[in-house]
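J.: Dropping the structures in below, format is structure tokens.
Readers should treat all values here as calculations from the given coordinates under stated rules, not as data from a laboratory. Since the structure is predicted, the reported quantities are computational estimates derived from the model, not experimental observations. Cβ atoms are built from the backbone, for glycine too; each structure is taken alone.
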Structure I
Amino acid sequence: MLKGKTVILAVTGSIAAYKIASLASALKKIQADVHVLMTENATNFINPITFETLTGNKCLIDTFDRNFQYSVEHVSLAKQADVVMAAPASANVIGKIANGIADDMLTTTIMACRCRKIIVPAMNTNMFLNPIVQDNLDKLRRFGYEVVDPASGYLACGDTGQGKMPEPELLLEYILREIQYEKDLAGKKVLITAGPTQESIDPVRYITNHSTGKMGYALATVCMRRGADVTLVTGPTETKKPEFVNILTVTTAREMFEAVTAHAPEQDIIIKAAAVADYRPKYVSDEKVKKKDGALSIEMERTDDILQYLGEHKREDQYLCGFSMETEHMLENSRKKLKKKHLDMVVANNLKVEGAGFGGNTNVVTMITDDEEISLEKMTKEETAVHIVDRILKEQKKKQTKE
């Protein structure tokens, strides 16, 4: 996932330093070349051998260590780096960087780096809120550094408040957003729908489907990491929500229709991956429907056709992609959907194919446009999302060339 990418983790003297071992391990697992720099104080909290074992690289502490091959180490490493994350970043090191002080391997390397630099403050609440520290953080922001807001909670010193380092999983998301993909969607607005809808029968029962939202969430994540401004309209799901996207949570098909149509006009790309109910109960009981002898009949009515509406109101320069899940005649039914709903592309899959459909982490899809059908092998939903986004960008360029 990050093969060929170099990540520098700069670890300073904070009790939170031990958490960076998990981040280093996670980066190594996705094939990043990870280099850890430590201040002398940081070695009091975690042994450099831990990082060397996890990354396979020498942990750098002393600028004048003579055990390296001849090179100006902090400069050569800085040239390789795709991103630097200082985490945890102490008030001391934040102050040094903000004021141009480079007196150890960590600060000299950060000063020499021209790549994106991410600062993750971690300290006592009163230290973090100190106007001098806040001024130094503002100065770093002005110079193009990204500052991650600390979490709030119980701190090692016994206080409760802001200053806690975010968990490694979130820090990994910051790094992936920065370097995983080229920013070929920068400047574009993308709206994605995901998950099921729920249509009430009474206060305790509803009609829904098996959608988990995983495909839509994967699309939102990929688009965000490729630089798009992403709005995700999602039905109820337990799937972990993607970071750094504008999330609108809805329950019913009507709520999804209202949310989508309100935001659609400003979007460059719309991808409808949600499994929206086609029908809802015509009458919703205010009280729980009691069990009786014999059968129960529920009168149903059509929900709003969101995709049809979008197709009919699409701007000339807007790209509209829908999804089609079938159990038979997949290509034939999907082509009908493409034409009837004025789509630019429909992504079709068959619920009966192994590895496709609801709930799993893989998918098997065919991307259908007016003049092409491209079938993908079974792959993860994120990999599938990458192919879909690639195809949309290619189609957009083709469309612009014709114009």
Structure II
Amino acid sequence: MSLADPRQRKAEASGDHEARDLSIFAGLLFLPLGLHLPYFPVWLAARGLTAEEIAAAIATPLIARVIATPLIAAFADKRGVGLAVTACALTVFATYCALRFGSGFALIFAGAVLVSVAMGSMPALADALTLSEIRRAETDGRPPIAYGHIRVWTSIGVLATMLASAAIVEALPGEQIIVALILLSLPSVGAALFAAIRMNRAHLYAGATAGRLTADSARLRLALLTIAAAALIQASHAEVYAFGTIQWRAAGLSPGAIGAAWAVGVGAEILIFLLAARHFRSERSAVPLLLLGAAGAALRWTAMSFAPGAEAVIALQTLHAFSFGATTCGSVLLLGALASPTHRARMQGWLAAAGALSLAAATYGSGWLTARFGDEAYLAMAALAVTGGAIALAAGWLKRGLQITG
């Protein structure tokens, strides 16, 4: 046995520990999202908000994220992702508590802004932390960490909450949904503190406040096209995020069927993340994944415009693997390779900010369209996905002339 073997075994053990810590972090951080996504609009309705007011309460805070998320990401690059994500998780918990004990549209609106900014910034921070650990493993010669293997635990955590959502809402219906969100945000705070203590490296690179977003202008142009494509495809989810549960309840779906529909979508994205971790681990797969996401979204929303029944709704939710999962993998992998080492959180922050802006505009539009056209509003979402796919094609053309290394 060579003298290098103990060092190799130590490096492999270190890599296993890092992957385990990242998985725990990802699995717990977004537990509230599994209930917030399908049932926060229901809670808003229980508080007496109209369809237009619900759309405004969901969409307006997204605009705040356009400014706040890049600033939070810049802070994370300078001071540490763990510290930034802990502040966000604590803000979510405190805001849910304020919403539980407060009243009036002004407070609800302000709370929606804070929750949206804090929770909406956390995926970018989590991705930045994961990408930094992936690059660190490569630099240290440790076994590689696949982004999909970490990101899948986020989906598993959200899926677990969604599977329990029917029972949760039955036990805490209507205005009491906010109590369940308070309880679910506690493990999220714990996960963030775990990251701050165990994985927070504030200064990974000298001069973390300097440098450019990418190494050159060609990569910056490719990054901007990638962000635009991903933002539009993700924005096409606005209708189902804001009104899916409400529409399905009006169509006669039981709470169990609604919970199953959301859970199937998350289960499908888990599958695509696992496949990506095994077969699509590098930026070479990024543009095909974006195109797959656009095609899946266009098909999904076109079919939803025909007001399908419960069985069809659940079947169409499997396309979430493409519309969300493939789009997420493609954009994160490519932007992670394009970003300079000192700006990884900021690159993910710009992606999140663009996604928030486009989702806000689409959500505002969905409120107006749904009030007038019902389920046919999904056709506008399909058009957004097709536009995103066209931009992804342009990104693929530009990428052919670039030599990109992770």
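J.: Rank structures I, II by FRET efficiency 1/(1 + (r/R0)^6) of positions 46 and 294 (r between Cβ atoms, R0 = 35 Å, to 0.05) and report only the one at the top, that is, the highest. Display every interim value, and only then the final one.
T.: Working: I: 0.00; II: 0.50.
Across I, II, FRET efficiency 1/(1 + (r/R0)^6) of positions 46 and 294 (r between Cβ atoms, R0 = 35 Å, to 0.05) peaks for II.
J.: Out of I, II, which has the highest value for Rg/Rh (Cα atoms, Kirkwood Rh)? If you can, show how the numbers build up before the last one.
T.: Working: I: 1.06; II: 0.96.
Largest one: structure I.
J.: A further question follows. Thinking of I, II, which structure, once helix-only ellipticity at 222 nm (-39500 (n - 2.57) for each DSSP H run of 4 or more, over all residues; to 500) is computed, gives back -10000?
T.: Computing helix-only ellipticity at 222 nm (-39500 (n - 2.57) for each DSSP H run of 4 or more, over all residues; to 500) on every structure in I, II gives -10000 only for I.
J.: Turning to a different aspect of this structure: If you rank structures I, II by relative contact order in percent (Cα under 8 Å, 6 or more apart), which sits at the top with the largest value?
T.: On the way: I: 10; II: 28.
Largest value of relative contact order in percent (Cα under 8 Å, 6 or more apart): II.
J.: Still on this structure, I have one more. Looking at structures I, II, which one was distance in nm of label points 7 Å out along Cα→Cβ at positions 286 and 350 calculated from, given that it came out as 5.0?
T.: Details: I: 5.0; II: 1.1.
Source structure: I.
J.: I, II: which one has FRET efficiency 1/(1 + (r/R0)^6) of positions 54 and 262 (r between Cβ atoms, R0 = 35 Å, to 0.05), as calculated, at 1.00? Working shown, then result.
T.: Details: I: 0.15; II: 1.00.
Among I, II, the structure yielding 1.00 for FRET efficiency 1/(1 + (r/R0)^6) of positions 54 and 262 (r between Cβ atoms, R0 = 35 Å, to 0.05) is II.
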